[in-house]
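What follows are several structures.
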Structure P
Amino acid sequence: MSSQTKTIGYAVCGSFCTHKRALETLRSLKKEKYDICPIISETVFTTDTRFGTAAEFVAEVERICGRGVIHTIAGAEPLGPMTPLDLLIIAPCTGNTLAKMANGITDTAVTMAAKAQLRADRPVLIGLASNDVLSANLRNLAYLHTKKHITFVPMEMDDPVGKPYSMVCRFEEIPEMVKQLLCQNPGRSE
């Protein structure tokens with residue numbers, strides 16, 4: 001791998017209905033020749049849903065990225081100091097993970113990866129997918145919007161009538177946002 005290759009952490013939380021879109025985003029990023037370090041929450045690693053099994057999802061993420069997923073706190077801890085990432089993406093980011101990040105709670109692989117990235121003064125791109133963004137999590141969204149090194153993917157209501165507090169990020173905008181963030185943050189010195 002050349003010194004020009006950018007290493008991106010891609011973290012996935014349990015908004016299972018958006019996992020297909022997350023996989024499409026991963027494929028798009030891989031086509032851009034980024035070195036992608038996959039991180040998934042413990043819930044995603046162990047939970048089968050109507051959208052598919054955990055094992056199928058993990059296998060597809062590992063196939064796309066060409067490496068095993070990080071799914072434990074211990075596995076994610078070295079990401080800041082020992083295994084630096086040029087950028088960390090969390091998409092989908094659930095309201096639960098958003099709340100933990102806003103309140104300094106580090107009890108999952110994804111929140112540990114975010115903590116490691118932020119303590120190293122490196123960028124985090126958050127793509128929310130949550131039923132409570134416009135209610136219980138609105139204050140967490142507002143708080144994190146003020147924090148250095150955190151950028152949010154634009155989002156929209158996915159069902160304004162049936163789920164009036166729900167928002168989902170525009171996954172299709174992530175690849176372009178990654179390019180912009182990497183230009184603003186040229187990365188670590190080799």
Structure Q
Amino acid sequence: MVEKEIALEGLILIKPKIFTDHRGDFFESYNTNRINKLIGVKTIFFQDNISVSKKNVLRGLHFQRPPMAQAKLIQVFKGSILDVVVDIRLNSPTYGQYYKVELNDQNRLQLWIPEGFAHGFFTLEDNTIFSYKCTSAYSKNHEMNLLWNDPLLNIDWGITSPLLSDKDKLGQPFENFDSPFK
């Protein structure tokens with residue numbers, strides 16, 4: 001695995017080592033020992049999620065507040081997404097800043113997202129299959145979301161009219177947001 005820390009502290013972009021020959025490709029999509037060494041702490045994943053989405057679907061910006069906060073390991077198995085994370089850790093020098101990256105079935109990049117980030121993605125192709133491993137189980141009582149097109153966050157999604165759930169249409173504005181990540 002090749003890894004690279006990126007602009008927002010704690011986020012890690014991972015490029016798995018891919019073995020290719022006349023039969024096709026092989027790579028480890030997950031290895032506990034490598035991930036734990038990479039992020040510097042022992043991590044246990046409690047839940048794996050798979051999302052299959054049409055083109056132009058936007059999901060996010062989601063997170064769970066403590067004590068059910070989630071770190072995530074993101075990857076795309078088929079298709080492509082624009083993946084976006086927002087730093088919502090109050091004491092972080094990059095609080096309120098975002099990072100975006102295209103993840104797809106060609107570059108096979110993975111993104112490690114620690115607790116304290118809101119996460120969203122926009123599908124660039126039909127039938128995109130997206131996977132994320134979570135360090136805590138889903139909890140409806142702890143879920144929160146920020147408004148995907150909040151003017152203060154000023155995220156350049158490259159779109160104006162995505163397909164959204166009712167929940168995502170009603171995300172919380174950032175100016176009224178009281179982060180639970182102190």
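With percent of Cα pairs over 31 Å apart coming out at 12, pick the structure among P, Q it was computed from.
Only one of P, Q returns 12 for percent of Cα pairs over 31 Å apart, namely Q.
Starting from the value 3.1: which structure in P, Q was distance in nm of label points 7 Å out along Cα→Cβ at positions 8 and 136 calculated from?
P
Taking 22.2 as the value of mean count of other Cβ atoms within 10 Å over residues 56-63 derived from one of the structures shown (P, Q), identify that structure.
Only structure Q yields this read-out.
Thinking of P, Q, which structure, once helix-only ellipticity at 222 nm (-39500 (n - 2.57) for each DSSP H run of 4 or more, over all residues; to 500) is computed, gives back -10500?
Structure of origin is P.
A value of 9.6 was computed for mean count of other Cβ atoms within 10 Å over residues 16-23; which of P, Q is the source structure?
Clearly, the read-out refers to Q.
Given a value of 22 for relative contact order in percent (Cα under 8 Å, 6 or more apart), calculated from one of P, Q, which structure does it belong to?
P
No value in this document is a laboratory result; all are computed from the given coordinates. Bear in mind that the values here come from a model prediction, so they are computed numbers and not experimental data. Cβ atoms are built from the backbone, for glycine too; each structure is taken alone.
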